[in-house]
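> Below you'll find a set of structures to go through.
FYI, it's all coordinate maths here, none of it is from the lab. Computed from a predicted structure; not experimentally measured. Cβ atoms are built from the backbone, for glycine too; each structure is taken alone.
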Structure P
Amino acid sequence: MSNVAIVTGGTRGIGAAIAKALKAAGYTVAATYAGNTEKAEAFKAETGIHVYKWDVSDAEACREGVAQVTSELGAVEVLVNNAGITRDGWFHKMDYEQWSAVIRTNLDSMFTMSRPVIDGMRERNHGRIINISSINGQKGQLGQTNYSAAKAGVIGFTKALASETARKGITVNAICPGYVDTDMVAAVPEKVLEGIISGIPVGRLGKPEEIAAAVVYLASKEAAFMTGAVMTVNGGQYFANG
């Protein structure tokens, strides 16, 4: 196997932690990003991880990007669909672009990124696709109808694709993080954040490294019998049946 892993949105926050953890586990990692080239290059210089710029909502850009990674690094064994955005707002005030931008980046990317790698995984009878959903895709969240809908869709996509690919040695699993200490969460007003933390039984935010550890496990050979699963990593804030 080529031991190549792609992590979308892999230069910041949870994605950066995932990329670093996979590299530490022995993978050759390609971390994608959409916007800030300066920060991505700084991440590359700090970690030695390969970085690639493309928009995960653009099917052709994803096809070309995966082809470039394959040409330069080798066949993709692990895909972590992590890239995501928020455009929060009350639904009665939300416009179509706020809705569509989140659906394209957070849900359409399940297709645009997985489709270019799935044929190769099927040919090799091996692959790992790990999709980062959210606690809010499980329980919903006011002000996030767009985000919650997209992340719930990720769970449905995961289960359906897992059923299709299991006999080809490809596992497809989802992780639903709770509130994790990232720049996105840090932007939440302090009083709101205090209320969120008070509702987490373990009494703190999660760490990006804790999500990354779950990804490393799902990418490993030890997780070969685990597919179609939805892992909740949320400090006990929400318990789901699947």
Structure Q
Amino acid sequence: MLTCILIDDEPLALNLLEDYVNTTPFLKLIATCNSAIAAMEVLEKEAVDLIFTDIQMPNLSGMEFSKLIKDNKAKIIFTTAFEEFAVESYKVNTIDYLVKPISYPEFLTAANKAKQQILQGVNQVGIDDYIFVKSDYKLIKIDLKDLIYVEGLKDYLKFYTVTSEKPILTLKSMKSLEEELPKNQFMRVHRSFIVNLKKITTIERNRIVFGDKYIPVSEKYKDDFLKFIKSDF
């Protein structure tokens, strides 16, 4: 059972999310809040696993709120009518980004993702985060702060890190890894590549340069990547 709170200054949106939470067996609603300020008061008194929050709200936006509570263990799912905030959401502790109007299947998919990450103890923002991958009949721990990029080869993935001379090969899909990695640190830029945004120092002609390796940025992911780069630099 995951405890959660809802934040939205629109009563109809708040009521809809409340219905969705009450329909979901593994979610327990702690409070509904019509502002981020009210939510902060709740967090001072209650331990919360998950926060569903709107972004555009008076006095304190959902994005500003998420940055203020970055030390809180609660995970965040943004619910907003504006797609343009998606890129900025990569920089905060967010599990998913839902664009209104939100259907229940979309809500449930995001909630299940949160459940999986929380129950597995995956911390989305700490610099000491890690994952375990199976390679050569062994489980190998990879610190996310050391992971440079991941390359997909059919059913296999190659993990390139700063601590290993050779890539670590494992049987895993790009899609499942993309869902597992923290959005605020990793971005898929090509059907065959996921990069660590914090490791990027050089971009040349729509290619990311890691030493002597050039990672292409495909048209499908180009707009979001360029938006992130412009907002970050």
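> One of P, Q was used to compute volume of the Cα convex hull per residue in Å³, and the result was 134. Which label is that? Show your work: numbers first, answer last.
On the way: P: 123; Q: 134.
Derived from the structure labelled Q.
> From which structure (P, Q) was helix-only ellipticity at 222 nm (-39500 (n - 2.57) for each DSSP H run of 4 or more, over all residues; to 500) calculated, if the value obtained is -9000?
Q
> A follow-up question, please. Using distance in nm of label points 7 Å out along Cα→Cβ at positions 116 and 212 for the comparison, can you identify which of P, Q gives the largest number?
Of structures P, Q, the maximum of distance in nm of label points 7 Å out along Cα→Cβ at positions 116 and 212 occurs in Q.
> Let me ask something additional. Could you figure out which one of P, Q the value 12 for relative contact order in percent (Cα under 8 Å, 6 or more apart) was computed from?
Working through the options, I get structure Q.
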